[in-house]
Structure I
Amino acid sequence: MPLVSRYPEIVIPEVSLTDYILKSLYRRRCDRTAIIHAPTGREITFGDVANITIKCASALSRRGLKKGDIVATCASNSPEYIIVMLAVAACGATITTSNPLYTQNEMKRQFQHSEPTMAFAVPASYEKVKNVAEIVSSLQKIYTIGKIAGVESFDDLIRDEDGSAFPRNVQIDPREDVLFLPYSSGTTGMPKGVMLTHYNFVSCLSIHKMNMGFKPDSVYSVLPMFHIYGLMVSFATLDQGVRHVLDVRFNVERCFQSIEKYKITQFSGVPPMLLMFAKSPLLEKYDLSSLLSLKCGAAPLPREVASILSTKLKCQVAQGWALTECVPVVASDFQMTPHNSVGRVCANTKIKIINIETGAEVGPYQNGELCVKGPQVMKGYFKNSSATANTIDAEGWLHTGDIGYFDNNEMIYVIDRLKELIKYKGFQVAPAELEEVLISHPKIADVAVIGVSDLEAGEVAKAFVVPNDPSLTKEEIHNHIAGQLSKYKHLHGGIEFCDKIMKSASGKILRRLMRDEANKSKL
């Protein structure tokens, strides 16, 4: 039987994201601080967010933005970025988020597929977006978030706007109309546009409140808003009336300074950030006593790292689990959850775990692929019905490509990605399990494990290790693993020392790229 939530079913409002957030904002004191832009110290109130959203939506409506249009964002974190997305949503248009560090070719591929009519870019990305616009004929107008001489900016848009053209009569069907179109590689293949409706996103905001455990006073986040995790945190803080200290890029000391200065009660991040917390000599330098919880997602967090942080900081360390195709709230539980678990099934959601080979449901402590059903499951992949059919089956189950199991308490454990499992002589080796053991070594700062081709075994595990002590030897590492894991899980592909691990902006190890490079070097 599928796992079902222990929480009661909740009613999901059938409204647009903008209506939902504006209603939440109007319940707050207008003069309370909603967002602090950490790099500048600039503050914006809940009242400001509501008023500027109305002005921006009005300005965009006057400029012809309408239901069905697609707007691209190519920006770093800022209050304006959040407001732009709310304003675009109010017009009934769709937002496709793009990494501002994308190369021109990567951006071109996404824009050719999504066909945006308008874009918002930070000054550093403006030239790339402008060059892409010369190739992608749909893209007719580019605004900047920030100043460039001769280019209309966000500030220019709203400067003389009175809000009277706010699109109040746009007919939005929350279950059908696509709100966000982020690009994800999904379970396999090249990046695909994930169609997330207003209902998908509002359901996650509603469900998230059920699984909080407690409501923080303030959240610090540097999660990029072009990624679904960063989007979720940004809108959840507005929805729940929580002060959000928003940073642009991660730096351990600046993060610790912000926690101390603003008395942050919750940090939301990804495993590489928490790993740097745990290994940082600065941990004792700053007063981090305000922290009540560290939340982690996007990739598995090694149990050793969670244990170190919960002991040193005397706070709760908890993981959640989801994927872009599920907005992302599927499993989380921030009360009495084991450090290596992602918690239990969220409200209004079902999870089943199936045998990788047969597709049959499995029981407790048996590894298999996690499948999800709930209101947060995407509408499908944009212009890609075959990929949609391969991911969402006829019964509505989304096959996540994640491998895991559940225990007798229905706690869920995610151990790796199906496409990243290493097949050693027919045995399945999970890179994340090896990484958890390796990172527990005191001389290792960071690590990534990949599978490399091998004539005899098919694939063998190879580790890329970032040492934090120059005396670390490969023999030490092999001995460390030998005492903890079965022989077929050992590093038969060897060990390579390096300065850093290739990771995405959301903290995921870029195993495919690392594997390609490693296999090339063998030729």
Structure II
Amino acid sequence: MFMVVVVTLLVILVTLLLRVAYDTLLCYIVTPRRIQRIMEKQGVRGPKRRLLTGNISDMLSLHSSAISQPMKSITHDIVSRLLPHFAAWYPQYGQRFLYWNGIEPRLCLTETELIKEFLAKYNSVSGRSWQQRQGSKHFIGEGLLMANGQQWYHQRHIVAPAFAGDRLKEYSGHMVECTKEMLQSLRNAFESGHTEIEISDYMTRLAADIISRTEFGTSYEKGKQLFQLLTNLQTHCAQASRHLWFPGSRYFPSRYNRETKAMKTKVDRLLMDIIESRKDCVEIGRTNSYGNDLLGILLDEMMMMDREKKMKKRGNNDGFSLNLQMIKDQCKTFFFAGHETTALLLTWTVMLLASNPEWQDRVRAELKEVCNGGIPAHEHLSKLTLLHMVINETIRLYPPAMVLPRMAFEDITLGDLLIPKGVSVWVPVLAIHHSKKLWGEDADEFNPNRFASKSFSSGRFIPFAVGPRNCIGQAFALMEAKIILAMFISKFRFTISANYRHAPEIVLTIKPRYGVQVCLEALDK
């Protein structure tokens, strides 16, 4: 009997070891070689892959070299600085090339017609890869930005009402009030003798205040701790590709993993306090609604699902459930996306207008004509043509998403190209937006006139992506940017400071490393 047990255990152990060996061989050798052969037969090549790390060390080396070079002037020729691996490999391998982030194959695709087809047609069979999801797991979790398949579909359906037309009009009131407070703060600083200010700090605080009020129904001051924690967590998780380049690394007791989980726990605890206080108000009868903001919409939806389950005494037919962790992930997603990208759009726009005063004057004249010197109403925004052109040119030069990644979950035929299952398609938005082939010889220059005509191809201008998975908050962000910029430009004339050092860098998004310093002149003394 004893021998039977021993033999059985040995058989199980050997089977497990063989399974691990088989999976390892498949993951690190067989599958990569198969994908490489398929791509090479189609003429798609790239830099040589290392067994475990792929091309990570090459990319890190190129990045370190590029970022170490100081920028001596304000130039928007930034592709070689922010996407140095693209700048190095595109001339060598062409419009399509394959490189490896650890064991993840990434197909860099720059052909605009294929990009449009891929983003519009293959949403159901493509999405975020394991590496992308793990890298942001502790930062924004599995909210809308990282969800795939039916999970993404349900989340999009639940969140969509928060960005409907009538709701956007309600948000505009918060945006105006928050901007008034920011302008008063600028006025106070100016009257105290601070004619030079660091505008990115003001814009970051303002955008955080607006998203705090529209998402949580609270002000920036109350959400300050959450804001700071998420900012630190974002910076930390931006290093994920250096730490999560192969399966299993997330379980290592490394310093990176320990620090990440500790920060994530603090963020979740703070969000849970906000959620519990909202639930308590309903339970004690102080209100019968969880609120009209994003958090309220999500809590109402979760409670409705719970009631339906109890009535049916079974789970949802489609297997989707909205729980507290998903609500927290959704809140983190929109807090990041709702303040980070808008704050940077505002900061870069001010920098560009400060460096191009003739366009600043043109926009100011338009505001005076359309708004008659007053605060822009919702119906004024569509008439601010020049301001819209300036914003478009800003997000062309400094797009909110530098790349658009989508992994193929099954074999996909795209034009004449077969993309095997397991390949991540990486669309280099920054490089496409700066392509001289697509935009002309002045592609690296600030020229809003290029958006005077609406006839340009959507495939070459994709700051918010295209297709079903485009940015759900696009209208929110553009409305917010127009209101804030209109009010700011009407109150101040500004020029770029001699202390400004132009040094864009990547921390998930494109940020000014040393901030943006501008000199103010009040227009209504």
Structure III
Amino acid sequence: MEHYRTLLICVAGCFSTVFGYPGGTISAACDSMLPRHGTNVPQSSVSPYIITVSNTTFVPGDVITVTIKSKSGSDDFKGFLLEARLVGGNGITGTFNTLDSNTQLLTCGSQVSAAVSHTNRNVKDSITVSWTAPQGAGPVRFRATVLKDFSTFWAGVESDIIANLQMSNAACGSQKFCLTSPINCSPNDNSCVFMSSVPSSNGYVFEMSGPTSGYVAIGFSDDQQMGNDDVYICTKNSSEHILVQRAYTTGHVPPTLQNTSTVGPIISSYIDGVLRCSFITEGEISIQQQSTGHPTYYVFLVHGPSDETGQIQKHTRTLISSTKVDLTSFVTVGTQSGISSAVIGHGALMLIAWMTTGSIGMIMARYMKNAAGKPFLGKAAWFQVHFYLMILTVILTLIAFIMVFASIAAWRSGPHPVLGCIVMTLSFLQPIVAFFRPEPKSERRFIFNLGHRMNAVVIKILAVAAIFLGLKLVDSTPTQWMPKVMGAFFAWELLFYIILEINMRLNRKETYEVSGKKMQAETVALVIFICGNVAFLISLLVGIGRS
């Protein structure tokens, strides 16, 4: 009796091995997607079956209809296993729903309804199920194993890529690498600068977004300096047509464009000043790196303006990963801002110098000679105020100049550093020449006065222009509000100069019975002027501090 029992167990085991899972309850095969049919292996020929989908894009919550069927319409099948796999990372994602009795839901690990299989060995010409897109998924591909009969099956039958229209940071650190500023920000936040990557079979799945007037780009480098980097650029032209380009940098010159090789749809949008791009590349990242194992890179994330054709211009902001990154590891890293504290300090000092001390000093010398109180320390009050404010302006300008003098990047910022050098030189010469001025009654005094005033006007104009260009470099907002504030400040100052110039010329023609009237009017004008300048200054200081 015992021998018969043993024989029955052996026969049952053989039948289980041979027939596999005729009822389709094959959760154990979720990972490999291979049937347990002994030594049978998948067919090497092209599959006669295809997977079709009702949509090629989705947003979380969308329901997509998925069908497995014969290419020719004449190849039936008996069994199948269907899953939705992330293009990058290969993880199972989303949930299925069945639509007829030939299909059933499977649990894969802890994921309920993560796969679908057959319920019987009946011959089928097609099966149709629905799939619900989850939050945070990247591009998806439906993958199936289809069994024509017990010994004949095809594995790795895949649909076209289904792209997610909505970027998310939900999978950062678990299913994809992310670089963001602020840290862990969502790409749905209009102030967030975001990129993510996941390795695919032959390349990477990339997402990038940020507030910009022209383009967003990601680069991969051996170091934290630009040059010899592999770059992917998402840029728009004047008609807001969005392009994805691959390029290689060879220093601080425009990058050399290369043929872009992408797989599947390129998902892009430009809404409310935020540019977003999602695409899949073919080929490895190419930089001059000598390493073993998984290569690591510093990751750059930059954005800036582009011209009418989509040609990129000098970037206005640079974010750099704080460490080298292995893109096959799903982590979220911090960034090192391309705007250094030295540059921010330089900008703050220049703003203080040429929006307060310099401006007030010039106003004192030109318009406040009769309204600045009694003399002290042997000189007229207006002269003492003018002298010390202008000396302070020169000192602030000199310190600001020294702060960025050693910055290589600062000298590659177009005309801004050139104008800065001119302002620094003329500002330094102004008090030196003033020290050797002729006596007030000298016949050559008018030459000094004319030259001193003209040089002051030139310095002022160039300083404002340099500050305006500098603000354009550090302002990363899509509206570029800081240069606009600087333009409003210039208009404010010009208006006051016109008012005070007219007032001064009228005063020369009039005789005041009470001289205090003139002093009171000019003093009030000076106070209003200073208050307005300080208001503009504070707004710009806050802006560059946040940059």
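For which of I, II, III does helix-only ellipticity at 222 nm (-39500 (n - 2.57) for each DSSP H run of 4 or more, over all residues; to 500), calculated from the coordinates, equal -11500? Clearly, the read-out refers to III. Here Rg and Dmax of the Cα atoms in Å was calculated and came to 25.0, 97; which of the structures I, II, III was it taken from? Matching structure: II.
No value in this document is a laboratory result; all are computed from the given coordinates. No experiment lies behind these values; they were computed from the predicted model shown.
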